[in-house]
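K.L.:
Listed after this line are the structures, all set down as structure tokens.
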Structure I
Amino acid sequence: MNSFKRRITFFLLLCGLTGFCACTPELKLGELKLRTTPSAPEAGDVINAESLPFWPRWVLKALFWWRDLDDRFPLEHGIALYRVTYWSEGPSGRLGPATGLMALPSTGDVPLKGLVSWQHDTATLKPQAPSEPDLYNGVFAVAIFAGAGCAMVAPDYLGFGASTALPAYYHTRSIAASVVNLSRAAHRIIADEKRQIANGLYLTDFSQGGHASYAAHRWIETEPTFPWKLRGTGSIGGPLDLAQTGFPGVLNGESRFGSLYVAWVALSYARVYGQPVTDILREPWASTAERLFDGERDGAPIIAALPKDPKELLTEPMIKVLQEGGRHWFIDRLTENSILDWAPRIPVRAYYGNKDVDVPTSDIIAMAIRAKMEGIPFDALSVGDYNHDESILEAAPKVLQWFDSMQSPH
């Protein structure tokens, strides 16, 4: 894009941004009983819904044009954003406040096509959450689907946004709970607003969010009282098997994020399961991880502070277990949090790039081979010779088209 086009677009965006807050519609929440205290809340009860800036359609179209995305995604509507606070289970099973983003397109009297839930990738900075949206965090993702006429939610995960809990990186149950319960909260809000919407839930994501989507999909299929009808999951670059594929795969040092992934999951599991992080990480890296993952740093300074070779982080006993086998509580927990022996009944499409070195793909390919033999609706679909980050731009239009093919106007 030439500099003149960028300057003109930037001017247009500035003009549009000045009117955002004044254009933001408030949720009335008139008949919705808010559960602001833990007296008798249930998972998915709404604590609050706060209005965030409204993004007019023409501003979104200018943004997508500026990023050379306008030919990939049809943007039919402006979107109103809301920060939703709701009750969700943490790793202990106890309920606590969680936050997430909700987007409602300005469709007028046209019914919403359904609800899409977007699960984000690895984050370390506490405000790096969809409920605190900016151009690169939340807005583009929700605009793709809400701009096409769907209601949209995006959970922060516990420990991010306004949540005061410790993050539980790759803790399957609590992260899946944040997805499931935000969808419940959105159902209550949309019903209270008397917006017409098709009864369909669609899960999509990127990277770590893929694991969250798979876990939420598995949970929803066993939940008879869930208010939405799950239609499908379109995952992008997400792992299934943490113990045998995901964790060993990043130890080869090909990903520049490898040491971040290893240190983050090690520290997270040590906190969640009450085990010493020194069982996994050697010093000085065990102490360094405690300092680096404090919620006040994004990925760049963390990567710079850790060794390039992730294996340098690990203790000798940990390396021996990985090389020779044997029991270790950390490997047991990785296995426990993997999505194994899964037979979804509702369609799943797992998109991946052939050059992805951040999330190994052998587990989803093996799953797809088994699924084909057993008649399970799980497909692994390559988007071509793209790396991890590139794959999202190639896969997202395919996910949108697939969801659109399943959506009904009623």
Structure II
Amino acid sequence: MATTPSAGEKTFFLNDIPPFTSLGGMPLSPEREEVIMRARDMVPALRERRLETKALRRLPDATAEELRANGLLNLRLPREHGGIEIDNQTYAAVIAELARGCGSTAWTVGIINDVWFLGGTVLPPEGREEFFASGLPGTAPFYPRKVAKGRKVEGGVRIEAGGEWPWASGSQLAGWVMPRVDLFNENDEFVDTLAPLIPMEDCEILDEWHMLAMGGSASNVIRIKDEVFVPDHRVGYMSRVLTNSHITDVPDFMRQPWLTGVIYGLAPISVGLGRAALEIYLERAAGRPIASTTYLDKSAAVRTHLIAAEAAQKIDAADLLLHRGCARLDMWAATGEDVSVADRTKTRADLGYAGKLAQEAVNMLMMDAGASALDDASPLSTIAADSLAMPMHAAFNVTTTLENYGAVLNGHMPPAMALGDHVFV
């Protein structure tokens, strides 16, 4: 006779180490599993600090210290500089685990580690080594709200005063800033887009982060109050990565399509948030009546079974798309091949759609959780808000990624940003 599963058995799939595909040559090793477990072990404390994180609008000091102690701020830093030099499949699992505990923490860790990748790919070798050797994390706000133009001068680039860049996630932990700056010549003609490496002490942080989603990520505004000179070795050129020139002289694990690689740390967050929402939903259901019905135990209701099963399938489907995308990135990094626009667009579509599926799962669970889940102190309300951030982010906005992929499927170039002849996908 079959026995009724226990609560622990009922949620076993939420706590398994994710399956790893061999596509990218990255089977789950003890070393990779150990890094994932560091993140998993932080989940209870992250959940306990959820309200504190929201109130502070940044990570609590205890969280920041634990991230440093576990090496989770150095996941994408090369080993020779004390980092973990993580592959994308393990990286995805680590970020998803952190998101099970706290979306803002996962977001901050993802951005900080992606800036190691940014600096490693756009900067000249001397600047890259200085950035890595400093051990200081960076933040990289991309879209300025007040433009500061760059001008080439002897020995470097001079950036105008007054520039302001919002969305500097992890600003509380950053020792460097890499904002987007457009370079103009003496005739005021556009030349290139830059990602200069600027010490944080040359900038000002405007504490203006008041957001519904990722409220504890300290994604504040960076302002360059005075004109700044950036020496040549700290000036990164976007043309270098859009032409794939970077793959010839960077660490092997960074030899992958740039735009997906440079913001990849955000993609797994949706999956982790979905898992957390499902865990909480199942915990709340046990022994709880459903208002206006005869159900005294929500966990016994067929509607609960259908909602939980569909949400779990959406989360698993999102995870499969996520891991297919990261396995392809690992494969391309291993070979150093020049990846086609079609393949890059497909991978971005995989990651964008993963975010859509996971967010749909969270929304299903939230809508059936009962009105008490709307309380600002409810973990489900925080997860529901945070789950909107990734599919709404410019890099993985599902409408954009599907439009680009659909154009390629129909034999057209995607309507993506470009620098000269080089498409930004």
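K.L.:
Quick one: Cα extents along the principal axes in Å came out at 62, 57, 47 when computed from one of I, II, so which one is it? Write down the numbers at each step before the final one.
P.N.:
Values: I: 62, 57, 47; II: 79, 44, 40.
Traced to structure I.
K.L.:
I, II: which one has helix-only ellipticity at 222 nm (-39500 (n - 2.57) for each DSSP H run of 4 or more, over all residues; to 500), as calculated, at -11500?
P.N.:
The correct label is I.
K.L.:
Work out which structure the value 1.02 belongs to, where Rg/Rh (Cα atoms, Kirkwood Rh), for residues 154-233 alone was derived from one of I, II.
P.N.:
Numbers: I: 0.97; II: 1.02.
This value belongs to structure II.
K.L.:
For the read-out log10 I(q)/I(0) by the Debye sum over Cα atoms at q = 0.17, 0.19 Å⁻¹, for residues 42-193 alone, a value of -0.90, -1.08 was computed from one structure; give its label from I, II.
P.N.:
For log10 I(q)/I(0) by the Debye sum over Cα atoms at q = 0.17, 0.19 Å⁻¹, for residues 42-193 alone, the value -0.90, -1.08 is produced by structure I.
Each value in this text was obtained by applying a stated rule to the coordinates, not by laboratory testing. What you see is a predicted model; the values in this text were computed from it and never measured.
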